[in-house]
Structure I
Amino acid sequence: MELRQLEHFAIVAEERHFTRAAEILQISQSGLSASVRALESELGTSLFIRSTRSVELSVAGQAFLVEALRTLASATAAQNAVAAVRGLMLGSLTVGAEPCLGSVDLPGELARFRMTHPGVDVRLRHAGSLELIEGVANGRTDVALVVSVGDQTPGVRLSPLSTQRLIVLCHPDHAFAARGSVDLASLHAESLVGFPAGWGAHVLARRGFAAAGFDYRAALEVNDVHPMLDLVGYNLGVAIVPESFAAKRPDLLRAIQIEDPMPPWTAAVAVADEPSPAATAFLTQLAGISPARGDQPSSASSSGVSVMPAA
């Protein structure tokens, strides 16, 4: 069993697709398939359930993935430790982010990091906060910019960046636009535009609705902020979002306060308890930076906290 085979398996498991995995690994699909088959033969079991349309992990594959990721992370840590002794910054930095968190100019910070550490392979992936935090916990992601949802994940530290309230965005012609605030009972009866399960705003909205005795369900789900704003702009529904989103379409949409208590929307940096040298360097770079211009919440709702570099 080789590390190369474990990496091949892990990428296929993440992509659920051999062709996409082969493109990421920059090898032929036949070569990737042969590598995975050889691994399955050595283990004496199938790691994937294959069909003409999808590739899913088998029960054995799910169990094996946990240990494969741990082994790959340990191998990377060993390589980084040797590089650190030699005074080099090598290896990779995988950064995850839920889109439009504000607080950090992520493209700018990644560019600055790459210029300072040209030997580090920098990777970026967008996903929901719960998936990203889990990625930090299992070693697939080094640093993640997420929405803190209040749950503790073993092996992961969260450093808050800024906090703001959740509000409602609606079309100027919507009945809510003439009101200064709206309660959750009224929102429950509306067509909601929201993010998928696992995204910060979805988790917090569902939690707030549950506390008031309602189910939260978005009729229209999107995985990006701008399509959400477009749907609200066509008066297809209302959205529960952090108040900084109102600044993106101030002349086209109306921001309405929520009367009932809602969990705060807190942007944070997630990192492992024992971060890699590259992750530590990136956290040090982020320490003390100001929120990204144009995405800052109002002073009445913001309580920005500096990111502390890893010990």
Structure II
Amino acid sequence: MSASASGTTESQYRHGDTTHKTMLETTHFIDIDDISASELDRVLTRAAAIKAGDDETRLPRATLAMLFEKPSTRTRVSFETGMTQLGGHALFLGPEDIQLGHGEPLSDTARVLGRYGDAIMARLFDHDDLLEIAKHSSAPVINGLTDDAHPCQTLADLLTIREHVGSFEEVQAAWIGDGNNVGQSFVLGCAMAGVDLTVATPPGYAIDDEVLDKADELGSAPTVTTDPEAAIDGVDVVYTDVWISMGQEGQRHEKLQAFEGFQLNEGLLSGTDAKVMHCLPAHRGEEITGDVLEGEQSLVWEQAENRLHAQKGLIVELLDA
């Protein structure tokens, strides 16, 4: 049941029902291309309506089990707050609460949580662990981040671009920096949405070839370069992320040398009025300067807020059956 702009609806989704249904063709949201381009548009439209107060769908009694191997600020708070605002409940399960794959097999944990809750969100290191959970869960599984992908961030990114820049078909964007999990999901999301994307990474830190091939199949592969100045020429949006991701601290010296010249600073951005995005947390003085992060061109804080709205749109589409 969907909500209209004129009133509140309550989902018929029943807590504990093991015959879980979703409004999307897929049961799980493991990467952004698990949904179709039309479903992506639907999730973003739903998110925008919820944010504007035009969609008052509620999910009473719905429970989201949240599994965390990696610490988090935005992921935990946005999902937990989102479920509360939708009338449901989010249950935090951190490394000290359960031992994923150690105390019992991942498959057993997934089977049980799928029967207790209406959805599972997992923020893990190993992408294969998430696939194992999805394989055995009767409830929808949402990727809150793995080392390979961060699709919920991409939903927020695209919602932010659509709000502040305009129609996707008219947008030119650049990804500057590391070809990491956030960048890889963003590449796929841009291909699905029709955003013209250029990716600039240092040699040895490019987006995976498999991701580029998949982007080509989904719509269009990005233009790839090792020149950040060329990449931002004429773009509407420039996006970066940390160079040293969680677990890569031992590569710090090597990566700081490799990424010289890729910092988003006033010099690189001179002559452009492109909006600036960053998924946070930011390492000021490394991939981005504080002046740029806090400057008039920054959409970073709106982008962070949109994690909440985009994920609410996704959850409603998954659970409002």
Ranked by Rg/Rh (Cα atoms, Kirkwood Rh), the structure on top of I, II with the greatest value is I
Value 3.5, calculated as distance in nm of label points 7 Å out along Cα→Cβ at positions 120 and 232 from one of I, II, is from structure I
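Every number in this text was worked out from the coordinates using simple rules, so none of it is lab data. None of these values were measured; they are calculated from a predicted model. Cβ atoms are built from the backbone, for glycine too; each structure is taken alone.
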